[in-house]
Structures are given as structure tokens and as C-alpha cells.
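A.B. asks: Right after this note come the structures.
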Structure 1
Amino acid sequence: MSLTTATLLPGLLLIALGALFLFNHAAVVTSLKRFPRSRSAALIFFGLGAAWFLYRIWHLSEADFGQYRRALFVFFAAVAVGAFFYVPDFLAVRGLAVLVLLGATPLLDAAYMEYEQPQRLFMVSAVYIALALAIYLGASPFRLRDFLEWLYRQPRRARVLGGALSGYGVLLSIIAFTY
């Protein structure tokens with residue numbers, strides 16, 4: 001992935017996410033508040049995260065326990081399927097956290113050793129913040145529910161957050177074309 005693409009993708013994602021918070025439409029607010037415990041969101045996000053993780057397991061090299069990849073694949077596939085039955089609460093949040101964790105690798109790889117491009121640090125900083133949030137929310141997914149409840153107690157808070165996310169997304173999108 002090129003550095004331009006790796007910077008443009010998070011920029012566009014932040015613009016879209018910011019727009020959700022910026023335009024406080026009742027249907028969007030309701031959907032966002034239901035997201036942490038949504039079964040359909042869990043199927044989508046956790047399903048995609050599990051599939052991507054299992055793909056990475058299946059393609060392990062010999063240096064990375066590749067000789068055990070079948071056993072690891074079966075074990076983690078069983079854990080993923082079992083999670084839907086035994087730990088269904090906040091599975092959508094955990095799935096989103098898995099996607100963020102796995103999606104950060106190609107973005108950070110694109111910026112690796114690009115010292116002559118200091119503006120790459122805007123993208124890298126956003127990715128590291130997303131990684132920290134993913135680890136935090138993966139360990140305590142109920143915190144997203146609490147945050148969304150707090151955020152929508154006053155509509156102004158959501159608009160400020162949406163404006164900040166959209167603004168940073170626009171900045172990243174502009175920076176993407178400066179390499």
C-alpha cells in the first residue's frame with residue numbers, strides 16, 4: 001500500500017465517522033446507541049475480524065509457528081464461533097477493536113522508514129490513538145456504551161466530536177496528496 005493511500009483511507013474514514021456525529025439525525029443516534037450490543041453488528045464486525053485473523057493464522061510462516069497453523073486455525077475458529085454463543089455481550093465492540101488492530105498493520109507498514117516525509121506522522125498519530133482505543137475498548141467494551149450515553153446527553157458534545165473528527169479527516173485527506 002502506498003503512503004498516499006494509507007493516509008487517504010483513515011482521512012476518509014474519519015470524515016465519514018465525524019459526519020455521523022456531526023449531523024445528529026435521530027436514526028443515527030439510535031443506531032449508534034444500540035451498536036455495542038447489536039447482534040447484527042456483532043455478526044458483521046466480529047465475523048469480519050475473525051475471518052481476517054483466521055486468514056492471517058492460515059498464512060503463518062514457519063518462523064511464526066507455521067508448523068502448527070492447522071491446530072491454531074481450528075482452535076481460534078472454535079473460539080470465534082464459541083464467542084457468539086457464550087460471550088455475546090458487546091461482541092460488536094470487540095469485533096471493531098479486532099478490525100482496528102488488524103487494519104493498523106498495513107497503514108503503519110506504509111509509513112515505515114519514510115523519514116523524508118514528516119507529514120506522515122499525522123496519519124501515524126491517528127493510527128496509534130485508534131490502536132490505544134481499540135485495546136482499551138477490547139478489554140472493557142462496556143465503556144463504549146457509557147461513552148455514547150455521555151456523549152448524547154448534550155447534543156453539542158456529539159457535534160463537537162464530529163467536527164473534530166471530520167476536521168482531522170480533511171487534514172489527513174489533504175496531506176495524502178502532498179507526498
Structure 2
Amino acid sequence: MTSRAAATRYARALFDVALAERQDLVQIEGELTAVAGLVQGNEQLKRALVHPAIPASRKRAIVEQLLSLSPVSPILSRMLLLLADRDRLVLLPDLADAYRSRLMDHQGIVRARVTTAVELPADRVSALRQGLTDATGRRVDLQVDVDPSILGGAVARIGSTVYDGSITTQLEKLKQRLVESEVAGA
């Protein structure tokens with residue numbers, strides 16, 4: 001099983017138990033993201049928690065120390081200790097991402113990323129968000145990026161679906177059609 005798949009299973013378990021116990025799902029997401037960020041941002045801590053030569057008992061002690069300094073919800077605390085005991089703390093970043101995705105799905109929110117050639121004014125971003133909301137039937141968490149290499153138009157990614165309306169892609173398609181018509185005519 002890949003680490004991403006394992007992290008997704010842990011995230012699903014954490015989410016399902018939190019939901020069943022009527023815990024604050026958003027608070028748990030914030031705490032999990034903060035812990036994962038703390039570990040990722042501190043190279044020595046990260047090394048201590050993920051290095052295979054360090055025994056799981058030592059990793060658990062480190063996690064217990066962290067939890068005593070900065071308490072988190074009991075359910076997340078249990079999950080972190082479980083990960084330490086199983087020597088799976090390396091999964092923290094993927095676990096946080098998977099939990100966030102599960103929470104967004106539960107809330108009816110979908111992530112979208114739109115890339116344009118130029119920066120869009122706020123009213124255009126709002127209109128774009130509304131259009132994507134109408135198209136998906138869900139609230140949209142929109143990230144807008146600027147990439148001048150697409151020349152114009154936009155590329156929208158919603159989950160694994162890509163809508164490519166960039167000038168660059170349109171020119172490539174036109175070029176391909178011209179090449180195909182030359183080959184067919186020859």
C-alpha cells in the first residue's frame with residue numbers, strides 16, 4: 001500500500017470517528033494541519049519523527065512531549081499516538097491533506113484551480129467562482145494562478161477534471177488539424 005493510500009485510510013478513520021463522536025471537524029482539521037506544519041517546518045523534529053532507526057517508543061515520547069506543550073483534541077491526540085506507535089508519522093502531511101479533502105467533501109465544497117495569462121480583477125474572480133459553483137452544484141474553494149505562457153484564456157482544474165480554454169492549447173489543436181490535413185492531402 002502506498003503512503004498516500006495509507007494516509008487516506010487513517011484520515012477516513014479519523015474523520016468517521018470524529019463525526020460519530022460529534023466532534024468539531026473543522027477544529028480537528030486546523031489542529032492536524034498545525035501539527036503537520038510544525039513537523040514539516042522543523043527539520044530536526046521531522047527527522048526524529050520519521051527516521052526509521054529511531055524506535056517507535058522514542059517517537060511516541062516525542063509526540064507526548066509535543067502534546068503536553070500544545071494540547072489538541074483528544075481524538076487527534078489518540079491518532080497521533082497511534083501513528084507514533086505504528087511508526088507511521090511520516091504520513092502526517094498526506095494525512096492532513098486527505099482529512100481536509102474529506103472534510104471539504106462532507107461540507108459540499110470542491111477545490112478548483114484556475115490559471116489565466118493575466119491577473120483577474122476581483123469581480124471576474126467572483127463571477128468565475130459563481131460559474132463553477134453553478135456548473136458543479138457545490139461551493140467552490142477557488143485558487144487563481146497567473147501563467148503568462150498560456151497567452152490567453154483560462155485553464156480550470158476541478159478535482160481531476162481539466163477544462164482547457166487556453167490560447168496555447170487552441171493553437172496546438174489548430175496546428176494539429178493543419179498537419180493532419182496536409183498529411184491527408186498528400
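What follows is calculated from the coordinates using simple rules that are stated; it is not laboratory data. These figures come from a predicted structure and were not determined experimentally. Cβ atoms are built from the backbone, for glycine too; each structure is taken alone.
A.B. asks: One of 1, 2 was used to compute FRET efficiency 1/(1 + (r/R0)^6) of positions 115 and 147 (r between Cβ atoms, R0 = 25 Å, to 0.05), and the answer was 1.00. Which one was it?
C.D. replies: Source structure for this number: 2.
A.B. asks: Continuing with this model, one more query. Supply the structure label, taken from 1, 2, corresponding to log10 I(q)/I(0) by the Debye sum over Cα atoms at q = 0.08, 0.14, 0.17, 0.19 Å⁻¹ with the calculated value -0.41, -0.88, -1.05, -1.17.
C.D. replies: So the calculation was done on 2.
A.B. asks: With distance in nm of label points 7 Å out along Cα→Cβ at positions 19 and 123 coming out at 4.1, pick the structure among 1, 2 it was computed from.
C.D. replies: 2
A.B. asks: One of 1, 2 was used to compute relative contact order in percent (Cα under 8 Å, 6 or more apart), and the result was 47. Which label is that?
C.D. replies: The read-out comes from structure 1.
A.B. asks: Turning to a different aspect of this structure: If Cα extents along the principal axes in Å, for residues 11-50 alone is calculated from each of 1, 2, which structure is the one that comes out at 30, 25, 10?
C.D. replies: 1
A.B. asks: When mean count of other Cβ atoms within 10 Å over residues 59-66 is compared over structures 1, 2, which one is greatest?
C.D. replies: The structure with the largest value is 2.
A.B. asks: Given that helix-only ellipticity at 222 nm (-39500 (n - 2.57) for each DSSP H run of 4 or more, over all residues; to 500), derived from a single structure, equals -21000, which label among 1, 2 identifies that structure?
C.D. replies: So the calculation was done on 2.
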